[in-house]
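Since every read-out is calculated from the coordinates, none of them should be taken as a lab result. These figures come from a predicted structure and were not determined experimentally. Cβ atoms are built from the backbone, for glycine too; each structure is taken alone.
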Structure I
Amino acid sequence: MSASNNASLPLVVAITGASGVAYGQRLIETLLRTDVQVHLTISQSGKLVLKHEMGIDVDLKNFQLNQLVPGASETDQVRYYHHGDFMTPIASGAFKTRAMVVCPCSGSTMSGIATAASRNLIQRAADVHLKERRPLILVPRETPLSQIQIENMLKTCQAGATILPASPGFYHEAKTIDDMINFVVARILDHLDIEHDLIKRWGA
């Protein structure tokens, strides 16, 4: 089932505790300029890294959108779920979605997905997408990679996930950190068939 064939369905986005939370934050910021409904969850480690890397302090129990995207107004377009709540729609395969993105995807989250551990809502929702054969995009950023991490990526890829490392390209003449963030987020959106204007396309 491709994301393009289910464009009216909600997109699940998870932010976990890998370095590079700016990619997840920019993804949400960009999706707010579309009509895509987003179901969002953030891990405890994701909260800590958001604070450390971006100075963004989100309240996981009383989340408000403007905590993650400064200046954003509350909207039904984004629905937030606590990472410990397994009674949410995205924990069930009966709830239809267009795809899921884990951005960034920590090594421990990748491990949990590779072993179907379902230790939190993020891992459970990812497991749902794999078992229901829906698009699952995992955005690891860690480097270098151990053999175990590579094997976990291979296992999730073989199970149907797309591994999209946060590896910025430079052929679009990146000049700022924002340009590099936009490159990775643009690649994510391309795989979801969601239009954007984050970067100039090659050959355009």
Structure II
Amino acid sequence: MTRLFVFEGPDGVGKTTTVTAVEKRLRAMGRASVCLSFPGNEPGTLGAHIYKLHHQPAQYDVAKLSPLSLQILHVAAHVDNIERKILPLLREGTIVLLDRYWWSTLAYGVAAGVQLSQLKTIIALEKHVWSGVTPTHLFLFSRSQSLASQLIIDTYDDLYRQESNNYSVVKIENEDTIESLAEEVTRSIVATF
């Protein structure tokens, strides 16, 4: 059984903090789990280089990246992470807690002005690499005081409506403490075993 649990939503809604707390709880229960992120920032990986290029392009002697090329780079980092780490871990039975998914490519690409048809084309490649693996649960985080643009929020809402037919998508309103959120999410994960 695949044990892929994805944490999605706009920047600043508590995904990363919650996923870290959930991983600690699962490990304390004796469950083999690993927390990974997209594009990833593990030293020596393509994802780490792309993350730095995205946030510090001048360090790489790059003046500016086009919005489409940036999303293509993100998908390349995702593909590398899926092939090298995520799929092998899932085959071993390890619980994978993934901070972000292809949803972010779509939401942030749309907000940056990339054509939807172009985004769908590059995301189709990533979906192909997943080889039919979908999340056991995708936890979609939101927060009433989010700093995200309305377009990003609306795109995530559209994805929620569309993708809920394909796998379990659980909406999480982050208006509580990290401890209670982590407890709620951990219960949902453990209930799938």
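If distance in nm of label points 7 Å out along Cα→Cβ at positions 36 and 164 computes to 2.8, which of I, II did it come from? Let's see the in-between values first.
Working: I: 0.7; II: 2.8.
Structure of origin is II.
Check the numbers for mean count of other Cβ atoms within 10 Å over residues 20-27 across I, II and tell me which is largest. Walk me through the numbers on the way to the answer.
Values: I: 23.9; II: 18.0.
Sorting by mean count of other Cβ atoms within 10 Å over residues 20-27 in descending order puts I first.
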Value 13.6, calculated as mean count of other Cβ atoms within 10 Å over residues 60-67, assigned to which of I, II:
I
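Among the shown structures I, II, from which was the value 36, 25, 20 of Cα extents along the principal axes in Å, for residues 116-171 alone calculated? Intermediate results must be reported in sequence, preceding the final value.
Values: I: 36, 25, 20; II: 37, 27, 16.
Value 36, 25, 20 for Cα extents along the principal axes in Å, for residues 116-171 alone corresponds to I out of I, II.
Output the label of whichever structure in I, II has the greatest value of distance in nm of label points 7 Å out along Cα→Cβ at positions 44 and 76. Write out the running numbers ahead of the final one.
Working: I: 3.4; II: 2.1.
Answer by largest value of distance in nm of label points 7 Å out along Cα→Cβ at positions 44 and 76: I.
From I, II, which structure was distance in nm of label points 7 Å out along Cα→Cβ at positions 52 and 100 = 1.6 calculated on? Numbers along the way, then the final one.
Values: I: 2.5; II: 1.6.
Answer by label: II.
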From the coordinates of one of I, II, distance in nm of label points 7 Å out along Cα→Cβ at positions 12 and 68 came out at 1.4; that one is structure I
Please compute relative contact order in percent (Cα under 8 Å, 6 or more apart) for structures I, II and give me the label with the greatest value.
II
Computing helix-only ellipticity at 222 nm (-39500 (n - 2.57) for each DSSP H run of 4 or more, over all residues; to 500) for each of I, II, the value -15500 comes from structure II
